[in-house]
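Visitor: In the part that follows, the structures are each spelled out as structure tokens.
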Structure I
Amino acid sequence: MTTRSQKAPQDVLTALRKARKREGEALADSLARLGISPLSGGMQNDLYRWTSPDGDHTVIKFYTKTDRRRAEREWAALNLLKPQHLGTVPVPLWLDPTEVEPALGMTVLHGTSLLDTPDQLQALRGLAHTTTHLQAVPLSGLMAELPRIDSGEHYLVRLTQAWPQLLEEQADDPLAPAMRQRLADWHRKGDADLVIEQAEPVLSRGDANLLNWLQTPDGAAACVDWEYAGYSNPAFDAADHIEHISARDIPDEVWTKILPDLGVTDTNHKQFAANQRTCALRWLAVLWKQKARRRDEFTRQHERVDMLFGTSNPYS
């Protein structure tokens, strides 16, 4: 692990950890006295913005989930990128690697949600531009040792083990035969073999959620949340971006225009297509478990999977 750049503000962290045990007004008052405000967006962990007495702003991230080396991954990835001075990722400041709820300090990125920008094509070209810059950084240390958490191999486990077992348990569901048919189509195409096919590894943020992307004031695309980071390949990461559930309101005609910008070429297009079907099918499996309360999303994803396996696929 990279040596810490600065010393963690232990007095602030101790006070913040104590304040986090409070609720309601007591919590709000404690945070205000510390010059700290909670930030939205930390779906699995807790984020705060601390304004020091000197007026400096720091994002403090508490890892409430410590499995799969999340804090180490984010720290390693941000330190790998720090010498590049990209301006599109946070700069790591310090790491407090406690066993329970480790904390990481990083600089603040300013911008608006990429999904809220009126020009989707320009925004996604910015995302692709940033992504290719990130992928060009030579891998070393932990980022050269660990695959991204949400990897193609991870998706294969759900599609070859977890979901088939669940479908078997729910064989009486009227939609189960259609799901088993799509899995059979996926196996017949040999997509699993292409997903695990060896390719030149590149740095990956590991999480394709577009909610973690910002359009900065200068029009660039910046990304936060690197706790899933590791190595991947351009074909899989392009497919995962396009098929992530957060991207469903972006028309395919926009995505198809930037495929070359995302690193999809004639050489790896077959691998990209296999990864795309795999990512989409994985989301169908995720939504299958929640279809009772997310019926519309499940139906929409089912239609998308059918499209990707059919003759009207615009990515073919």
Structure II
Amino acid sequence: MKVMLAPMEGVVDHLMRDMLTRVGGFDQCVTEFVRVVDQKLPKKTFYRLCPELHNGGKTPAGVPVRVQLLGQHPEWLAENALTAIELGSPGVDLNFGCPAKTVNKSKGGAVLLQHTQTLFDIVRAVRDAVPDDQPVSAKIRLGYEDKSLAIENACAITEAGASELVVHARTKTEGYKPPAYWEWIAKIKKHTDIPLVANGEIWSEEDAKLCMERSGVTSLMIGRGALALPNLANCILNGDAPMPWNELTSLLIDYSGYEIYGDKGRYYPNRIKQWCGYLKRQYQEADTLFSDIRRLTDADDIVKVLRSYSE
């Protein structure tokens, strides 16, 4: 069994990866997507989205971070996949699951789930370009508007040579609305021998157990659940109790240090409020905290409020 941290665009950047992997329980991370169009990207693009490449492709806590690519042209994805490997990424991941309209309009992400042959061509091109000892993983949803191609798409990705497949158990149209259809992962499992990872609607240890029971797989990817409960991975793996509120407030203060003095400091007020939005699912106190900082725009003022909660 392994637990992976999901690549949430605009949310799980290298700062959040660092923070959550320090909490523990994660075996692997995947970056926000590197958008590939029709050119070989400069090294700085990879370093910007995956600064862990300067650290052997691992977070400071030692968790491997795989570069994720998004695009529609097999040859350019292959070129950039090789660059990612040469820079130290422990494998590459291909994004066929992003539901964002702007991404889908440019023929990237989940829109490709309507084109099984394109999925095959992309995975095959990347697999041929990347050294055999480096994994090529992919992430899909169950489909774009419906699930009619779910099994066919998974089989095509398998036949093209992918090493691992993460399945977000919803279609693009279903977005992030519950439920997640974990039983569809079990259907896919009957038709392919590729290692599968289940993703979607895992908010607690109980959800994880139910997901594994219905999907028939033991490896999980969690995203929003880890933001709502930062030690969720340890709850799943070790049966740990949910992180207490006083410990969480200390974590928020630590995260503030990362954000304010990091390269995205100007976004800090919005980022911490965004995180509170997720935390409210697990902690009643987060609702009060959000009310206290909602109108604040100065980072120091927000940290003062956070410190008052930890006293």
Structure III
Amino acid sequence: MSSQRVHASEQTAWVAAPAGVVYGLLADAVRWPLLLPSPVHVERMDFDGEHERLRLWDVAGDRVRSFHLRRVLRPHARAVDFEQEDTARLGVPVSGTWTVEPKGDTESLVTLVQRRTLVGLPAAESERSQREWQAELDAQLAHLKEAAERWERMDRLLLSFEDSVHVQGPAELVYDFLYRIGDWSESVPHVEWSSVIEDVPGVQVAVLDTCAAPGGRTVSTRAVRLCFPSAARIVHKELVTPELIAAHSGEWSLVPDEDGVRVVCAQQVMLNEEAVERVLGEGTSLAEARRYVRAWLGRASEEVLGLAKWHAQSAVRRLR
């Protein structure tokens, strides 16, 4: 016998951060990939200052999911209403509200209310789905709490930067080089080994062993890459990061001009504060760690940019 029931859940968490900080984190969905573990990328499709429509990609286990989300931001009430238009989960729709209640100047009470309808699922499967959903809600609140409670140190832990190169060649050839990350172990010196799975067109899961870190140490990373060939963009987020880095996301983008294309590698990093002295030595400051990571990742991206340029321009010379 199938079940068609509305499941509702209400959960709360105390957060050692001001209510404005917590609400700001909830409201700024575009920053979630760097601050929260499961979101890979968030695109804001429409926004009028109150109502917004997002497309969000996230990771659940080994799966990369994508869905559209409509939200209403209510800053005076410190509340965010949301509803999924579609979902990668069984059981739709999913809707609910985040609310943040101040408890003094430095503490908040966060409440998450969610509702969904399980349509046409057998009772046993409905119960299993409900347990998985509950565990996911618990994780969302725990990750929100962890991110918000870093608020006093966040400016020192986060860094954003970009490197770029101008290529006198077709954007298609540059994009082809960046897309074929599985071949980088044969063409990019700092990549010792690479593997890519692309079960869904344009959604890659890439595993790399690299030796770009100073001292020649090999580090292993695992990343989701979302490839948008029509927009000449590849968005990526690391799911497994080097010890010094808590979160790492970025984007390769190509901007054509009159005599070629400008290729940009933009990166956002959150440092793992607890690992700074362990990796870089006792007494190393966050400022020193920021410079170290900027130089390390910058060298790696500049090497890839230079090789992408050579790939495109040498092909053009051969055609001539």
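Each value in this text was obtained by applying a stated rule to the coordinates, not by laboratory testing. Computed from a predicted structure; not experimentally measured. Cβ atoms are built from the backbone, for glycine too; each structure is taken alone.
Visitor: Matching task: 0.05 is the computed value of FRET efficiency 1/(1 + (r/R0)^6) of positions 57 and 177 (r between Cβ atoms, R0 = 30 Å, to 0.05). Pick the structure from I, II, III. Could you put the intermediate results ahead of the total?
Guide: On the way: I: 0.05; II: 0.30; III: 0.80.
The read-out was computed on structure I.
Visitor: Of the structures labelled I, II, III, which one yields 14.5, 40 when Rg and Dmax of the Cα atoms in Å, for residues 105-232 alone is computed from its coordinates? It would help to have the intermediate numbers written out before the result.
Guide: On the way: I: 18.6, 54; II: 14.5, 40; III: 21.6, 61.
Of the structures listed, the value fits II.
Visitor: Match the computed value 15.9 of mean count of other Cβ atoms within 10 Å over residues 73-80 to one of the structures I, II, III, and report its label.
Guide: The value was obtained from structure III.
Visitor: With mean count of other Cβ atoms within 10 Å over residues 33-40 derived from the coordinates and found to be 20.4, which of I, II, III does the value describe?
Guide: Values: I: 13.2; II: 16.4; III: 20.4.
Checking each candidate, the match is III.
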